[in-house]
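Asks: What follows is a set of structures to go through.
No value in this document is a laboratory result; all are computed from the given coordinates. Small disclaimer: the values here were computed from a predicted structure and weren't measured.
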Structure I
Amino acid sequence: MNRKLIIRLVLYFLLLVVIQIPLLHNWVLYDVAFPFPYIGFVLLLPHTLQRSWSLVIAFFLGLLIDVFSNTPGLHASVSVFVAFVRVPWLEITTDSSIDELDLTIPHLGLTKHTAFILPLIFIHHFLLFTLENEGLKWFGMLLSKVIGSTLFSYFLIWLVTLIVIPSGRRK
């Protein structure tokens, strides 16, 4: 990995994860949308990173969120699942060569970026809220929380991506 990529990953980590814990931990919109932008860090990891490292990073990131959220293992397990399906989903959603692909909005374009990230955020939130809810009881409320939280988290990830990437690199 080159130095620019490492700096970008550190900025993603700081903006997505560090604001998750002190600022967004108890933030809720209309009792429906709970922001979990930390999953964006897992999704925006370099695709060339070995899958085992992605799983380890996702586990420890989820564990960190679990420690501060008092949710033993929920975020860790769901983050590992998302890290596991991330690269196969990337291959399905993009028609570009996987070897030279950058996962940022300027490189992928907003449509492909959304097609890649939004379903994975939805899966993350669906699994998280289903495990937290101990099943599919009150499915309407569960689905509204998942959809609201997915859109809210995607917006925050999108915003952080625009902040981290210099304006000269944007299309």
Structure II
Amino acid sequence: MRQLLLLRHAKSSWDDPSLPDHARPLNARGRRAAVAMAAAMRDLGLEPDVVLVSSARRTLQTLEAISPFAESPLVEPMDDLYLAPWPRLLDALRRAPETARSVMVIGHNPGLHDLALALVGAAGMAIGSASARRMAEGFPTCALAEFVVATPWQALGEGGGRLVRFLVPADLPEMAL
């Protein structure tokens, strides 16, 4: 069994309208949410072997905020993941090393949310858990979806993931302060 972690970047800043979208940084709330999500990931033992991350500033800063990991994962910043639709994200996953037991994708909506829904699949949503129904409603900034994947990465397709959990920053006690 393999593990797939889908993490949407944390909340970004719109303070400087002259910045191109790709260059927008995290805001204070986003940094705080990413640190809280990092603590939750450590508590749950979520440790990727490979991290595929959009080259956007906000995704790279999200990765920085959730790091370091106990093991040093292979980190691959990818221009192709910037605002990618879900089929492009799936193609990137299919190219993950077959030896990777856990892969994390840090990206953007709507592609990341659409990928998560595609992995659950129509049949999975029909009999879905409360987490799947909740995830279907939205994938907020710094949300994390954890999947179990039974197939090799290269064979991953629609309906190919079983959602284990869906965490959003509002679920974390550090964000209630």
Structure III
Amino acid sequence: MVTVMELIRKLRNPENKTVLQTIEVLRVRGWLEDGSLKGIILCHAHLQGADLLKADLTKVDLHQAHLEGVNLSMANLSGAKLARANMEDANLSNAIIEGVDFFKANLLGVCNLTDEQCARAKRLYGATMPDGNIYDGRYNLEGDLEFARWGRVDVDDPQAIAYFLGISLETYQRGQEMKVGITGA
């Protein structure tokens, strides 16, 4: 009988077809949703097109993972590391993204990503947002502010924080105006 650890190793396979088959085995055995994958390391994983509906990916390290077209509807991504992940055209409908690190992630075309979800992320510094624009700082995420302070940026100076984020002062100010009414911001 195959173990969950053997299947986790297969998730690291560079062949997308193998990874997708492994995900279905995990689903059938109930290991996709029961917490068996919590905290695993899947850096650079090839998960393109995967159906991760309701998956418990709490604290999973998906740094630089290939998540194009992935269905993450109702998935729990709390505390996950998605730095530099390519999530183009992924579905995040009702996904829990509390504390997720989206540092320089590609979120182009991501559907069902709400302001309320984004306001609960850890960091969006340098992320390409679903509309193709670079994150404008509108959520004032603690992880972004900590990163700025670490870089000795005056987080109370709009010009300095805009420069830090790599955007114009006008873009930053528009983002700050838009945050009004966002739950959790």
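Asks: Quick check on the output: 22, 15, 13 is semi-axes √(5λ) of the Cα gyration tensor in Å, for residues 5-92 alone, derived from one of I, II, III. Which one produced it?
Replies: Details: I: 22, 15, 13; II: 21, 18, 10; III: 16, 14, 13.
The read-out was computed on structure I.
Asks: Quick one: helix-only ellipticity at 222 nm (-39500 (n - 2.57) for each DSSP H run of 4 or more, over all residues; to 500) came out at -8000 when computed from one of I, II, III, so which one is it?
Replies: III
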